[in-house]
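What follows draws every value from the coordinates through simple rules; no lab data is involved. This is a predicted model, so every value here is computed, not measured. Cβ atoms are built from the backbone, for glycine too; each structure is taken alone.
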Structure 1
Amino acid sequence: MATVILVRHGRTTANATGVLAGRLPGVRLDDRGTEQAVATADRLAPVRLVAAVSSPLERCKQTTRAITRAQAGDLAITTERRLSECDYGEWQGRELKDLAKEPLWKVVQGQPSAAAFPGGESMRAMQDRAVEAVRRHDRLVEAEHGPGAVWLAVSHGDVIKAILADALGTHLDLFQRIQVDPASVSIVRYTESRPYVLGTNTSAGDLSWLTPPPAKKASRRRRTADAPVGGGAGPDTSPAGS
């Protein structure tokens, strides 16, 4: 049972000016976005990440590099095109205030499973390829590093919302109820029986509990894919040595 940490890229100049960047080249983190990426890197520094996967767009690679630099030891970055931003086609590069006047806007808000962007892709296709990519990488991580491995995937707001909707068993038409802020952390653990959503849209808080304990300690209580009836005891967040 590997665990994926989903991180949205930090704020960009397009985010700050209300422009739908899409896949346009040259969209980078602004000063605030760089600060957000560093803050997220500091949160994740105590977590032993075994792999880092990034959307090919520069803002995600910038965020991923900030996180991997804070890790102990070298951590290579894998680029995954299926985690790229939704292809908004003719919508990309336009201001959100203008797009809100388009008839398609209401479809995107109320029935995204039926939304297809002119000259681009549908939201359903975006979800399908992103979910498939995350689940495939998760299987590879667990096969190589074993149960308890934690890995990183850095992507975009709508893409992460779509992945979370799938993990929650929520129809894509309800995914607008999920919020994913710049540089926020969401956490999913996939198992043979079901995914477990451990956190969504967090921007603060200790994450060191995600790193599995040493093998001799872990053997005292076998991790299971079953859901704990009553909610369980939660992670052991006591200080080391206590």
Structure 2
Amino acid sequence: MTTIANNLQQVLGRIAQACTDAGRGPADVALLAVSKTFGADAVMEAVTAGQRAFGENYIQEGVDKILALRASLPVSQPDVALQWHCIGPIQSNKTRQVAEHFDWVHTVDRLKIAERLSAQRPDHLPPLQICIQVNVDGGTTKSGVPPAEVLDLARAVAKLPRLQVRGIMSIPDHAPDFEAQLAIHTSARSLFDQISALGEPGLEGFDTLSLGMTADLEAAIRAGSTMVRVGTGVFGGRTYPAP
């Protein structure tokens, strides 16, 4: 078994145990393997081990891998169809690449970006699945809209064609222990519940709470996360290029 395959099994085991501890089923939580800074070969190792959903922070790097994997995995093999999530910041000059190549976007925090994604999403592709990024703990270095503005932005995005609002995503500042992590994630869960309970037109599919990474996935799952974004836990430590 390769290192990535072994890591995947360990992460899936953590997710299963966290779900058991929270009184949830393992099927309630999806694993998004975050492959930033790792090449297409590493992604292929994860695919061979059974992983299908991947998150990319850097758009050009992500597009390069999407194209490389698409060439390696013909669409005639639906059992290996991959799902690509953009989980990094999006500048206006990058929206076309995201709209044309990704399946999900977790980081919409401005209506302008959503409008560009909507206008540039090719008609032959399914609607782009959208999560609104919320700055749930008010961290000064974090992107995302304040919690009080999430509903208005979700309503506006829901009116745009070729987009489907699916939920919220948050990347809170580091918390020192499980209880602190849980408190922050629970506040995101409360916001998610408030919006999903409305059942408003355009928000009927509001079912995704994208919370938790390698270090805090247990707390996120206890709070109610439906999708955890795990990078180092799957692919190992990262080496970033020098600036």
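Assorted remarks:
- With respect to FRET efficiency 1/(1 + (r/R0)^6) of positions 47 and 167 (r between Cβ atoms, R0 = 25 Å, to 0.05), the largest value across structures 1, 2 is given by 1.
- Looking at mean count of other Cβ atoms within 10 Å over residues 31-38 for structures 1, 2, the greatest value goes to 2.
- Highest-scoring label, criterion being distance in nm of label points 7 Å out along Cα→Cβ at positions 87 and 143, among 1, 2: 1
- For 28 (relative contact order in percent (Cα under 8 Å, 6 or more apart), calculated) the corresponding structure among 1, 2: 1
- Source structure (of 1, 2) for helix-only ellipticity at 222 nm (-39500 (n - 2.57) for each DSSP H run of 4 or more, over all residues; to 500), computed value -10000: 1
- When distance in nm of label points 7 Å out along Cα→Cβ at positions 63 and 119 is computed for each of 1, 2, the largest belongs to: 1
- Among candidates 1, 2, the computation of Rg and Dmax of the Cα atoms in Å that gave 17.2, 48 used structure 2.
- Among 1, 2, which structure scores highest (criterion: FRET efficiency 1/(1 + (r/R0)^6) of positions 23 and 111 (r between Cβ atoms, R0 = 35 Å, to 0.05)): 1
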